[in-house]
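Any read-out appearing in this document is the output of simple, stated calculations on the displayed coordinates, not a laboratory observation. Predicted model, so just to flag it, every value in this text is computed and none were measured. Cβ atoms are built from the backbone, for glycine too; each structure is taken alone.
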Structure 1
Amino acid sequence: MNFRLAVVLGLFGLVRPVLSVVGAFDGGVLGKPVGPIVVTVVICVVQVVAVVVARVGNPVLTLGVAGVAYGVFAILLNLSLQPVLASAEAIPLPGYVAIPVFNALLGLVLGVVALGVQRMMPRLGSKER
């Protein structure tokens, strides 16, 4: 498992809530509901590609930890914005557990996808005659 990569990918996931905070999803090209979905898909693809390119030994665990890291970072972002941003609502108590758990599950699913891609990579480069 690559812990450093997991933390970096967790931080990278903050692109989506930051874009939401700055109003990028309020209209235009990234307007709701398309914008948040597209950004989420791009983040997921980047995470899978990063793990595959880095040839991480355990992509499932690495992306699972990245999901937990993202959940913790998202909670900390929310807590840090509550005093200065009226739209930063308080997270209900169960959310403090649910957010990291849900994102860990999403990370594990992405890790399984990355593992599948890693296993296919040698076949993609070979030529049959």
Structure 2
Amino acid sequence: AEVRKRSVQPGVDAAKTESKQYLEDQYRNNQGELICQVCRKPMPFKLSSGAFYFEAVEIVADATKRYREACLALCPNHAAAYRHANAQREDMQDLIEAAIGSEVEIELGGVATTIYFTETHLVDVRACLHAEHHD
């Protein structure tokens, strides 16, 4: 083993916790299950605490500020696809700004799909992205 220096972004863990709480309030189905914003299916499993496992994925990579609202509630498969196989990753801000209705069309892993937003979340995300862009 060797000792290496690494950079750490302070406050990221706290921001993720706040994002998860926000998203849990936004994306529950009628049975109270937390759903993925892409497949709209219940998250695949629960943790030993009884909480649904999901990933809070930042909508825009490399944002200079962290906002609890600027994340997506995704199942593990769609979280990986969003991070590593998202053809529109660099265009997400423009796609969200231009969205009509509650869905944003994207391509994940070569498959056309949509990201579902609650009305509240979409308004909040737009405000965050606007603040990020104008700071």
Per FRET efficiency 1/(1 + (r/R0)^6) of positions 2 and 114 (r between Cβ atoms, R0 = 35 Å, to 0.05), the highest-valued of structures 1, 2: 1
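If you work out FRET efficiency 1/(1 + (r/R0)^6) of positions 18 and 98 (r between Cβ atoms, R0 = 25 Å, to 0.05) for 1, 2, which one comes out largest?
1
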Relative contact order in percent (Cα under 8 Å, 6 or more apart) derived as 22 - corresponding label from 1, 2: 2
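Quick check on the output: 16.7, 65 is Rg and Dmax of the Cα atoms in Å, derived from one of 1, 2. Which one produced it?
1
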When distance in nm of label points 7 Å out along Cα→Cβ at positions 50 and 106 is computed for each of 1, 2, the largest belongs to: 2
Structure from which 19.5 was derived, mean count of other Cβ atoms within 10 Å over residues 74-81, options 1, 2: 2
Origin of the value -24000, where helix-only ellipticity at 222 nm (-39500 (n - 2.57) for each DSSP H run of 4 or more, over all residues; to 500) was derived from one of 1, 2: 1
Computed 11.8 for mean count of other Cβ atoms within 10 Å over residues 42-49 - originating structure among 1, 2: 2
